[in-house]
Structure formats: structure tokens, C-alpha cells
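There are structures below to look over.
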Structure P
Amino acid sequence: MTTVGLLYPGHFAEDDFPRMEILLDAVRLVVNRTDIDEDAYVIDALIRTGSPEHLAAGVEELQRAGVECVVWASGGGSFLYGWEGAHEQAAALARATGVPASSTSLGFAHAVRELGADRVAVASTYPERITGLFADFLHAAGIDVAVTHAASLGSAAEAAAWDLDRVKELAVAADRPEADAVLLPDTALHTAGHEADLEELLGKPVLTGNQVTVREGLRLARRRSWSPRLGKLFAEREAPPAPVVAWGEGRERAHGGKRGWAAGE
């Protein structure tokens, strides 16, 4: 049994994780919810969500649960720290927990590499400015963003209230023929078990915030788990070539060869 620790901000779509636990074989997902000061899709509020004091508050419970790794399950609360800042955030979390750590945003970069996608489309619930900063984060990871589409919601509560039809509308609105995959970065969206439906609709891989978060935890734990309902990212029974190699090479070119335990590199 592989035990993955997840720090999730607030009470929005955290019920996605028990659903994924059922769909995956021999995987235990331990979710510890962190406090948020304000549920608002504004830059300052989202950055505060990922502050060291908020993340540290959930560490002790995860340690008692015997987790093998920890993932900060927030899109805006990680990519708004920037490329280097997100790695520093994960490194601080790794030091606090004593196990490898990462975040949803770093997980997106790894997942895109794993799928071999050269160009992506971003289907975002965030306002346009915040959506643009996610695109900047992906660019810093060496990922080409073909297009961004922002639904411009005001809060995670609004995103959590969307049903599958609204999620499908968002994905369709963002998709372009030149995009190899469509990314939905918000972990407040309920998407667990619907990834295969979204991929059938678009005819290409779809990466969602909570799906990518769990995959990142399994990557850190060096475990592969298979579930066709969770989309192409979980569709292979045999593990593909580890994305960390190409990822490390990319970071070496861009950042002077530094690697770290924080993102499991």
C-alpha cells in the first residue's frame, strides 16, 4: 500500500480524492485540509494560501499517518510563486515533513512531459491575469502554451459548484487543434473519474488539477497505478520512461544544473 499525503486548501473539491482512492489499486490518499484567509481568486489571497505557516499547520497530522510523500494540492497557491518560488515552496515542505514533496503546479509540468505533449491549451477557472501567470509558469518549464481561456470566476466555492457539463464547456472553449493536451489547473473543480469522458469529448489528453496532484504524489513515491477512468495519465499498466530524466535536463539548461529532492528529482 502506497500512502500519499495531500495538503488541500479549504473545503471545496477535496472529496475528489476519496473517489480516486477507490479507482486506484493499493493507494491510500491522506488528505489534510489547510486554512485559507479568504476564498477569492485574487493574487494576494492565493499567495497567502500557500504561505509557509499555512502549509506547516498540516504537517504533523501527515507525519503521524506515515505518508511516503506530500503534495501541496493547490494550483494558484503554487504557480503564483513562480517557477523558482514553487520549487522553494516544495523544498520547505519537504524539510518540514521529512519526505519528498511537490505541488500541483510542479505536477502539471511533470505530467505534460510524461505525456510527451509539445503544446498545450489552458482551460482556467481563474481570472485572465492569474491564468496568464499559469501560462508563464508553464513557459518557464519549457512548455509551449497554444492558448489560454479564462472563465474568470471569483472564488473556489464557485468552481466547486460547477457540474460536469460546465467543466466540459470550459474544456471545449479552450481547446485548439494545435494543442496536444488541455490543462484544467484548478483543484477546486470536481473532475475525479471524469477525465476519460473529457478526453473522449476532445480527442486528446486532459490534465486536471486533482488528477495531476495524485499522479505527482505517486511519482514521488515511485509507484505507478492504473485506472482508465482517470484518463491517459493513468492509462498505462506499465510505467513509461521516467519523466524526471528529461525534466532534470530541462532544469539544468535553464537553471544551471540544480536539482532537488523537493520535486522528487
Structure Q
Amino acid sequence: MLTSASRLLEAGLGGSLPAIAAFNVITLEYAEGIVLGAERAGLPVLLSVSHNAVRFHGALAPIAQGCLALAEAASVPIGLHLDHCEDASLVEEAALLGFGSAMFDASTLPYEENVAQTAAVVARGHELGIWVEAELGEIGGKDGAHAPGVRTDPREAASFVAATGVDGLAIAVGTSHAMTERTAHPDNALIGRIAAAVPVPLVLHGSSGVPDAGLAAAVAAGIRKVNVGTQVSAAYTRELVAGLGPGPDPRKALTAARTAIAGDVERLLRVISAPIPVPS
């Protein structure tokens, strides 16, 4: 069932779920695997289409319409999310296509420019009924654009949220995009300080590099949306490469690749959505 990201995140903030997961979609098989994994887990999920995926397809509409059809037919709540978008007009197009949320990424710009551009996108997004996420404190590993070791400052985060009206904030706390080994350790103390300073959900990017226990700890510290990309791509590619043979029909290999995504999604959803232990 198609559900907006804001409603999914409200469920998390309301206590029925501690956090929502967003998994990157590159091809239709990714989306099918993500939905299958969510249905197996009996948990909601966000199908996340990045600006890079839009560039790969040459347009947003074809992959968006496939995701929309899968979401509408699913037995669990599914939201559509536009990720790491650098073009304000694409955010508007996503809203008109049925997306409930978008991340506008101006984090490589100077702070004041980030604020100005983000505030404009938020204002237009709210007119269209879309939940808008932004990023403060560059998160490493994405196309070499982000400096390593950067951290989000809690006071600056509070000022940024107040100035932009953004609905969610992606923060830099020690994770990095495109990690193929799960060796990252988020700064949970910093997550806690930022969560105490800002009134909107916090988002963890670069989550593929974090072990399951680390993800659970980050959620306990205050993360409310967890983005996963590289981990599902690695599972997909591994099975696809192993299954492709000399014949002309790739469907057996694609089925295995899709099933591998479903397995990772089911496991990660259970980790991210597990109840947070109450200190005794």
C-alpha cells in the first residue's frame, strides 16, 4: 500500500516503530526485492530513488511508475523517496509523480547557500505536500565530494533546521557512502546531542558500512531513518555475476539477485525496527 514518508516517520516518532529504513532502487528488480523483503518482515519501507539513478535511466518517470505500481500492490506500507537530489525541479517532479518525500542535497555548498537553497525547496515541497530532508555536515564517500572526518555540529544543526523548515536532517556522525566492509562505528553520543538539539527526525546515510549491532545502537541513540544502498547492491551483483551464463536468458540470474536483496532487506528491517531496550 502506498504511504507517504511523513506518515511512516510519524509512526516511528509515535513509538510503534523506532525507525524507518530506505533502500536504494536502481532497477525494477531492486524495487521488487525490497518490497518482497518488507512483506516477509511485515514492516514498512521506503523505496529510495537517487538522483544518480535518475541520471542512469535518463528520466525519473519510468522507474518511478514501476515503484509506484509495486507500492500500491504491496501488503505493507511502502513510501517513495527521492534521494540526494541536487535539482529543485526534480523534487517538484517527484512530488507530482507520487513521491511522498525527497532529500535535497546542497551540503557541498557554503552554509548560507545550503540554507537558502534548502529553504526554497522546503517551501515549494510543502506546497506540494512532500516531506523534505536535507544534509548538514558532509557525509564521506560519495563520489569523492565529501571530506572525511566531518561531523555535524548540534548547534549549527538546530540553526539550520530553524532557518530552513526542513522535515528531516541527514547528519555526519562517522559513516561513509559506498562502504563494502561493515567497519564503521557511528558516534552515538553525537547522535544523542543532535537529537536533543533539533525537533525533526535524524537520518543516517552510509549505513551499509555499519554492522547490525551498530545500526541498532544508532537507532537507540536517536536515528529515525536509515538509508541503505551499497549493501543491497553488493548482494544483487554477487548473485547476478554468479548466475549469468553463456545463454541468452538472464532471468534465472536476475531472480537470484532479486531474492538476495529480499533477504538482506528482511534482516535489516528487523534490526532497524526492533524495539529499543528500556534501561533498567
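helix-only ellipticity at 222 nm (-39500 (n - 2.57) for each DSSP H run of 4 or more, over all residues; to 500) computed as -15500: which structure among P, Q?
Comparing all candidates, it corresponds to Q.
As an exercise: volume of the Cα convex hull per residue in Å³, calculated from one structure in P, Q, equals 103. Which structure is it?
The read-out was computed on structure P.
Comparing mean count of other Cβ atoms within 10 Å over residues 78-85 across structures P, Q, which is largest?
Q
Bear in mind these aren't lab numbers, they're just calculated from the coordinates by the rules spelled out. Everything numeric here is computed off the predicted structure, so don't read it as measured data. Cβ atoms are built from the backbone, for glycine too; each structure is taken alone.
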